Structures are given as C-alpha cells and as structure tokens.
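**Student:** So, here come the structures, one by one.
Laboratory data are not the source of any read-out in this text; all were calculated from the coordinates shown. Predicted model only: the values in this text are computed from it and were never measured. Cβ atoms are built from the backbone, for glycine too; each structure is taken alone.
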Structure P
Amino acid sequence: MSATPVVVALSLVSGAFWGVGPIFSKLGMERGGRPHRATLIVLVVGAAVFWAALLVRGAGQASVARLPAVDITVFAVSGVIGTSLAWLSWFRGIRLVGASVGNVLFYTQPLFATLLAAAVLGERLTSVTGVGVVLIVLGVGLLSLSGGSNLEFRLSKALLFPLAAAVFAAISNVVNRFGFQTSTATPLEAAAINLTSALPFIVGHTLGYHRNALGTPDRSDAYFVCSGLANAVAVFTMFTALANGPVVIVAPLVSTSPLFTTALAAVFLTDVETITARTVASAVLTVVGAGITAV
C-alpha cells in the first residue's frame, strides 16, 4: 500500500523525535533522575503542551467538548491502552527479563499493528509492505543488542510483559486510526485527550509503588522536560500521520525511532554508544525496510 510523501515524512519525523526523547532521559538519569519520575514528567509535559496549544488557538476545553462522547472515548481508550498499559508493561518487562530481551520483544509492535490494521480496519497489507515491516523489526531488534549484550530467551511468563506492551501499543495505533476515520477530532484534540486519559493511571501507579519518584524539583528534571517536549512533537506528528494515512505504513516507519536514538547517542553520548558492525547491519536493515514500506 502506498502512502503520500507527507504521511511518510510525518511518520519519519515522529520516529526521529521518539528517538530524541530517550537521549534527554538518559542525560537526566545520569544526573540522578529516576525512570518513573521521568515517565511522569514526560507525560505531564506532553499533556500540558497540547492543552496550551488548544488554548492558544482559542479553543481549549470547548474544542474537545464539541466532540461527541463516543469520539472522546475512542481516544481516551487509546491513551489508557497505548500509553498507560503499554508503558507500565514495558517497564515491568525490562525489570523482569532485562533491557535487551524486553526491547526486542517490544519492537515487534509493527508486526502486531499491521496485522491488526489489516484484520480490523481492512487495510491492504501487500507482500512488499510485509517484507519492509519484517526488515524494520529485524533491524531494530538487532540494534537493541548492538551494545554487545547477549540475547538469551528463557521461556517464562515474564516474557508476556514486553509482548503485552507491544500488543497494547499496536492496538492503540489501530484505535487511533479508527478514531480519525470515524470522528471530526483533529490530531491536536486527539493528542490532548490521549495523554490526559493516561495520566490517572501513571500518577496512581507512581503514588502506589514509586512514591520516592516524587519530591522537590531536581536538576535532572530539566532534561525530562526536554524529553517531554520531544515526545509531544512525536505524538502530534504520529497522530497527524494516522489521520491521513494507514497504520500499515505509519506504524513501521514510526518504529524506526531506535535508529535515531543510536545515531544521536553516538554523537552526544560517546561514552555510552559505540558504532559496531552490528550497529551498521541493523541500520541497513532498518533503512531498507523503511524504504520498502514507504514505496
């Protein structure tokens, strides 16, 4: 299935900014920040940015209030599934099975997204697009191991957590696309609803299990705010792409984000990221897959 150059560009821009966010988060954690505090700040900043943008446009709450309840519900459900449940499952999975295994399983998300979009939304999944998606997944999976860690899968229920995160993220993409097909919500309104609906779950989880993540402002918070701003751009461009193009194109291209993270880390985090043969191979697979998918 072909997509317009604008949809392809928006998807890649989204992937790039999803890749920028972790760089700032890493810099913040190197200065004493905590992962769960980072998640909370990123989410709050994103929601605040979208509501502020609506207010600047002179709409704000009235803009969202004009939408039928069913339209608001669609994007709210997407926020709970794709942000709250996906993030919490991903963090849990990394804690139980490690970052390498957790990331490889999580980045199977484009496979689930394209299959669900074809089955639920009737999107046309061609063999060429399928090959592109597989190459992206292989490239990103290989990239998550580029640090030299050994990937060792052990059959365990713990593997269900990163897989569940991938499925939740995939479902969210399909729900968002459905929402744009059936409602008059703009990407900005949808993004505001999406992140706001995720806040209660993330805040509740933080208060219940990671209260130490809360506290007085810290110097690391500035980096998390920057991460939140980058993620806000990523969400908005992804939503704009989904409002205008199919999931089978958008989801795989957005998922190239680790490639951008690795490239930026090699420049700005030279003590953390080194370019290896595995990194180059993963980059080639990802770029070729993205090119095939976009055709």
Structure Q
Amino acid sequence: RHCELAIIAAEAGLHIVVDKPLSTNTHQCDKLIEAVNKNEVSCLVWNRNYLPALIQANQKVNSGELGQLLSVHCDFYFSKDAGPPIGSRKANDPPIEWLDRQLEAHADGSDGGVGTEPMGELQVEGIYPLAYIQMLTGGAKVNRVFARTKSHFHQAHLDNDVDDLATVTLEIEGGITGSLSIGRIGAASHPDIGEIKLHIIGTKGSAVISEARPEVSIYYRDQPLTEFKNQRIADNNNYLLAENFARSIDGTEKPILDCIEARDICATVSAAIDSSKSGKPIKVDNRKK
C-alpha cells in the first residue's frame, strides 16, 4: 500500500517519505508522480544511498579517479531467514500462506514484502542495489535487462512461486554495463547482515567497496547464535536522508531517490521478472518525459 498511502498524503498537500518497494506496478507509481507534481510536494523514497561506503563509492566515481565508468556490479545478499528451508517440511504439509509467514516474521525483522501479494527478493529488496547503480551512473536509465531467478533457499518462496535468489544483467545508457546478484540467503550464512559489495570498473582503475564498512566484530562468552557478530558503525544514513528531505522541501536539493527514479526501478524489476520467465532480454518501460 506504499503508493496508495503516498497518493493520499500528496493529495492532502503533505511532503512524503515513503518506504520501499514503491510498488510492483508502474501504473500505480505513475499515479503517485502525477499527484506529487499536481500538489507541488516533495517525495523521498527511503534508501541506503547515504551509507558511508556508498558515499565513498560515489566520490570515487565523481572525482574521475577511476576514469570513465564502464561497469558496476552489486552483490546484495541479505542473511535473513524466511521460514523453513526447502526440503525441511513433510510431503503432505500444506503450502505456506504468504501473509501468515510475513506476520510471523515481523517480530524478528526478517519479514519482506508484507501483504497478500507474494513478492520475491527482486521486488522487495531490488530497489537497494538498483538505487546504488542509478546513483553511481549519474542517473543513467536502464534500457534492457536479462535475468535468472530461482526459489533456492526458502519453502515460503517456493510455495508461492517467487524468487529468493536472482541475477540481473543491465544495459545502461552511455554504454555502461551493470549487473547485480541478489538473494535472501539465511541468517546462518554470514556474520553481518549479509554479503553486500560493489565492484566498479572505469577506464583508469577499479574499486571493490564493501557496503558494511566501517564495522567492528564483537565476540563474547555465551553469545547467542542468532546475534550478528559484526556491527556497523558511523552509519548516518537516516540522518542524512532526513537532511536531504528537508532541503528538498526548501527547494535547495532534489531527493536522492525520488518517486520518478523509484518508478523506473520498479520498471527495471518488472522487466527482470519477465526476462526470467521468458529466458530473453526485455526492454525496460522507463517513464517518458
């Protein structure tokens, strides 16, 4: 209901911070854009682009240190559970109900895509790596995608025919190649929130930047097995998003991720899902100016 509620707020003349995913439907995104423009309000879509590692990555690209940008790859694996793993249930067990599973998971923060409509990781979390790539390429649009998806880890995803693991190749304006690997890989798979890393290649050099840095590792006697051992520090993402939002209301900055950009990310995700089903590259239905 993110778009639906944001439209109500825009029609009331309120400035908006809306959570991701904006929608799984570009037509609904277009309605929000029209409401935002008509009522002259600001709309920020929540994102992670102000994490310290992303700020550093953007500075490296914009400084020219790497030369002209050629390609960007993002690994985005969340080490979160999603109910029982595939193969752990009895043959006669009923399929897992999506909404029931999400409500159950909300208590420990492992929910993703709460609602009656099942959503895979591309739809739930894809906006994060795609927003990174969108920022690092200076807002260049994704023209075409090729994707592979699979329900590999979790029974809830398999029962509801949505992905928990995917790879996407992106053809981007300006001859840039992008790619991402994304998945919900289970809490036991990683000491941090997951393996999230940027690989940037330019004509003069390359960089590999871990999204989690800076971080510290904490170990102690009788530490719970489910507790993340690595803790991120110096994370001012939410504060900087609030600063950016306030300045966008003042008219001195644009939102670091606005509803138009999030709408085109929604279109990229939709094209990727279509590609995974057809086995063919799919053109992205970006918003016309």
Structure R
Amino acid sequence: MLTFLSVVMAVHFIWGWGDLLSFWKKIPLPQLMVFTLLYWMSYLIRSYRISVYFRSPSLTLPLKHVLFIVVKQTFWSNLLPAKTGEISFPILMKQVFKMSFTRSVPGLLVLRLFDAFVLGTMVLAVLIYAYIGYWAFAWLLISVFIPLAGIFLKSRLQRLVERHSQNRIARFVEKVLPGIPSHFGQLIHISVLSWINWGVKIFLLASLLASMTHLGILQTVIASILGEVSGMMPGLPGGFYSYEAAVAFGLFTSSDMPHLADSGMIAAALNAHFFILFQSILGAMILFLFPGQYVTEKGP
C-alpha cells in the first residue's frame, strides 16, 4: 500500500496525472487494440508452453484452464513483493489439475530458467551487435538450440550434485534436474515457444515506447529488454521504481538526442508499466466475473 501511495504522490507532483495520461491520446485506438491483443497473445503462448511442458499420457492440460492459471499467477506476481506471487503457480496447478508440488515446483524453476536464458541472450545480442553487426542474429538463432544440452548434462549434473549435496547451489540444481525434459522434441518445443513469447512481448513493449517517445522501435528494444529483466528480479509490489528505472535507462542510452531525454522518457516508462499492470488487473477482473468457467477437477 505504501508503495502504491508513493507512486501516486510522485506522479501527482512530478507530472500531474493529466499530463501523464495525455501520452495515451497520442496513440490511435486501433494501435492500442493491437497492443492489447499482442499482450494477450503472450498469455496464450505462455499457457501453451505450460501445457506442452506438463503434458503426459495421464494428464492433458486444456489451454483455457492453463490460461486461467497464467492470468492469476501474473496478477499475484504483480501484486506481491519480491516475486512471492510465483508461489501461486504450484498452488493453482494443484487446485486445477491436482498436480503435486514435487512436479509443479521443479517445472516452474525450469520454465523460469528458460525465460532468464532467453532474456540474457537478448541482452548479449544487443551488446555484441555493435561489434559483429547482423551476426548477432545468428547467435540468437543458435541459442534456440542451446537448451538441448540439458539432456546430455542431466545425468552428469546428477552425479555432481550427489557428491556436493551440502552446497547451496548443488541443492538448487537438485530441485531443477527433475524438471528438465528428457525428450529432444519436447525440449526444443519449449525453447521455441519461449523465444516466440519473449519476441512478441519485447516487440509489443518496444512499439508502445516508440509511440510515446521520439525514438524508433529499434532504439526502444533495449529499454524493453531491460524492463523485462528487472521484472524477473525481486523487488517492490508491482515492480515499481525498478521497472521504470530500467526502462528509462534504456531509453536514455538509446537516444541520439540527449536534450530530449528528459522526464518525458520517464513518463513513457511509467505509462508502459501502467499498461502491463492494467492488462494484469483486467485479466483478474475477467476471471472474477466468470468464476468456475476455467476450473477443472481432472487430474492424474
């Protein structure tokens, strides 16, 4: 609550709510609708990825039921501090699919490692682009297949963990190992879906920021990536301050017109964050209005 109130007061005294929200008047309604559709497309891709990951002969995960989980988890992750909202995922998987925590928790860790790997790879590609040019895109393509190494390393890591069971990192790896898929097809499927998901989301946020600033979409990509990286870190409820700081830093460093890099860019970063939070709240409201429509009692 204190975080929310501090944001409200900061906006009021620095910009004024009227000036801040006036940014949205610059964006045509059809364009806003496209941004919203892209955001919900990201929800659907993430839902399908979860369905592919946990699918087994004894359990099928209908997309609409997984979408229920993704929307709720996103809402709680944005509401609670220090990423504690992630705890809702195994709880919801147990509620909807009767899935045990011993299966859902390692699965969540693996999926988050995929997300961290994709975002980290994107950051590296941006950093090396100035030196190797379009070869950076070749690096991105190769990176799609790097997770396949997990199958070869799984047994070796298991033996290594057993020898160093008292080490904190070893204990973390021990929790992740059971969640690594054992089949090439499933692993590459999840990797491709992870890249598509983040590609859609980064493109959406970069386009949104470009529509609010004098920067082009290629210049706002780095700001979008930095914002999402900050979103994966523990922080205040809603990711306030850390998200805005990361996005604004990306916008400032990308600008070739420093005299225009003023509070307007910070306002754009804040508005982009509001867009994400609004979509999260909208999804939660839809689920609240239609309770039970997405819940199934099926389980393994």
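**Student:** Of structures P, Q, R, which gives 21.2 when mean count of other Cβ atoms within 10 Å over residues 165-172 is computed from the coordinates?
**Tutor:** Q
**Student:** Now for a separate question. Matching task: 34, 25, 18 is the computed value of semi-axes √(5λ) of the Cα gyration tensor in Å. Pick the structure from P, Q, R.
**Tutor:** On the way: P: 27, 25, 18; Q: 29, 24, 21; R: 34, 25, 18.
Computing semi-axes √(5λ) of the Cα gyration tensor in Å on every structure in P, Q, R gives 34, 25, 18 only for R.
**Student:** To which of P, Q, R does the computed value 12.9 (mean count of other Cβ atoms within 10 Å over residues 157-164) belong?
**Tutor:** Numbers: P: 17.9; Q: 21.4; R: 12.9.
Source structure: R.
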